[in-house]
Structures are given as C-alpha cells and as structure tokens.
Structure I
Amino acid sequence: MGTFYSNNDYRNYLAHFGVKGMKWGVRKERAKRSRYRNRRGQLNRRGRKEQAIYSRAANSANKKADEWDAIYADSVKSHKQWLRRLHENGDRVARDLAETYKAQGFYKGREHEAARENIKWHTREDLKDIRLADKARNQWRTRARYYTETPVENFSSKEREEAIQLGNSRR
C-alpha cells in the first residue's frame, strides 16, 4: 500500500523558499525616497521650489559678502595711507598731534607720550577693522557656498527658516 502522511508531518521538516545564499532575517536596504526628488534622482516640483529658496539666500549672502569686500578694501586702503603718512613723516604727525593736545589743554606735560599712544591705538583699531571685515566677508562667502553646494534634503528646518529670512531680506 501507499505511504500515509498525517496532517502533523509538516512539523518534521523546514522549507525555505528564498534565494540561494540569502541570509535569514536580513532584508535588502532600500534607498530612502526623498520628498524633493523623483525616482530618477531629479528634483521634483517641491525640490525645485526649495532649491529656489536656497539660491535666493545664496544670492543675498553673496551680495552681503560683496558689501563686506568693499568695506575691507576701504579699510586696507585707509590703513596703507595711514602707514605711508607715518612712514614719510611720523615725527611730524606725532609733533602736530602733541601741539594740538597742548593747545586744547589735554595731557598736561604728557602731550608727546599721549600722541604716540594715540598713533598706536589708531593703528591697532585699523587692523581690528581689517580683520573684522575679512572675517565677515569670508563668513558670508562660506554661507553662500553652503547654500549652493548642499543638497536640498540635508537642510534642517532651522536652516530653511534662516535661508527664507536671508532671501527675503533683499527684496
């Protein structure tokens, strides 16, 4: 007679209907779908709208960097003129300043020392202005580069709000 299988025989063996070599319990990692890109990786309508926000912000940041560029150039020019004036006739500049202090009644008996200190202070302040303008223009250029080079998906909501404010500040 034939072999009789009972209903409980399925417990005695293990069946696997997967791919040969496949690991049990491991799933293939799927690429996350972006809300800003289609399946081909191109920006969709929402992505283009977001990109426009960041490109406006980058344009505004570049304009601010250009403004700081002009301030930097003026500061350097002014400082060079000041140094040239001191180099050509530094003693006369200090003497004239000391005479001005004497005429105004300032620094009684210490006019020459005060004049030299004032010249040093003026030089230090010029250098501070130059460093400040250079730092500001570099920060704005970096920010503009960040807005243009970073993919739309990588911006946080806080960065998005800052970009919207920056983009709208020039209108």
Structure II
Amino acid sequence: MNAIGRGIDRLVAAASIAAALLVIFQASAIFIGVAWRNLAGHSLDWPTDIIGPALVAVVMLGGADTYRRDGHLSVDLLHHWLPRRSRRWLGVWADASVIAVCVLLIWKGWQMVSFAVRVGLRTPDHLDWPVWSFQMFVPIGAALLLLAALRAMATRLAGDQTTDGTA
C-alpha cells in the first residue's frame, strides 16, 4: 500500500502544481488585460474569456491535494470532543462521503463531456473553444479527489492516527 499511496501522493501533487501554474496564468492574463485597456484604450477579449474555464481547472486539479492535506473547510466542533477511536471512524465516514460524491461527479462529468463532444458544443465567446476541453477537468479532478479520499480512508482503517490521510 505504501508504493500505491506514494504514487497517489505524487499524482495529486503534480495536479496541484498544474493548478498553481494555472493561477499564475490567470493572474498574468488579468494583468495583461488591464494593462492593455489602460495603455491602448480598448479591451482585449481573451483574458476575460479564459478566466472562467481556467478557474474550473484550478478548482478541480487543486481539490485533491487540499483534501490530502486536510485543508478543506470542515465542521470540527464534534471532532475535538470525541475519543481518538471515534474520531477515526468519523474520518472514515467523511472519506466515504467524499468518495460517494466523487463517483457521482465522475459519472455526471463524463456524461457532460460526452454530450459536449457528441453535439460539438463550443464556447460562445471570442475563443470559440470546444466546451469539453475545460469540462473534462470535472471528471479528472473528481478522480484525483477519489484517489486521495481512498488513500485517506485506507490510512485511517490501517490505524494510522493522522487526520489528514498522509503517512
């Protein structure tokens, strides 16, 4: 399990690096758009057209690493009052909930991408991109989050006392 866990960690970390690079790209696009508007006196269309699809990719690619590091928002009021063993089972329940949502996101995300490919949907903006090119980040990100949640659950069930699922 350790080799598989390390592989999952590397894959999730690589996706997180890609998300971070996309954030830098988004900030650069916004800067270029604002600078162009102030210097040239008119707006560029592409910076605002690209921000939305890039945001979808950032959220979906970064979610698994955030989960792996136990960085998502959570209601931990009950967690602090429970004994250690009960905390572990609460964590397993949370992991199972995340896994269920991920399965749904993968299934529905794949249906969404398949439909966009089948009918040839394109963005209505100046970029005229195929819609599936950014929708694909929904099932990809959900699959990454699924792997991170499975790793966290396996770690908890193995009796590791860490709460973030990392060994």
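Any read-out appearing in this document is the output of simple, stated calculations on the displayed coordinates, not a laboratory observation. Note that the structure is a prediction, hence the values are computed from the model and not measured. Cβ atoms are built from the backbone, for glycine too; each structure is taken alone.
For the reader, a short list of remarks on this structure follows.
- If helix-only ellipticity at 222 nm (-39500 (n - 2.57) for each DSSP H run of 4 or more, over all residues; to 500) is computed and equals -24000, the structure in I, II: I
- Parent structure of the calculated result 0.75, given that FRET efficiency 1/(1 + (r/R0)^6) of positions 20 and 36 (r between Cβ atoms, R0 = 30 Å, to 0.05) is the read-out and I, II the choices: II
- Entry that produces 30 once relative contact order in percent (Cα under 8 Å, 6 or more apart) is calculated, selected from I, II: II
- Between structures I, II, the greatest calculated value of mean count of other Cβ atoms within 10 Å over residues 100-107 is seen in II.
- For 17.9 (Kirkwood radius over Cα pairs in Å, calculated) the corresponding structure among I, II: II
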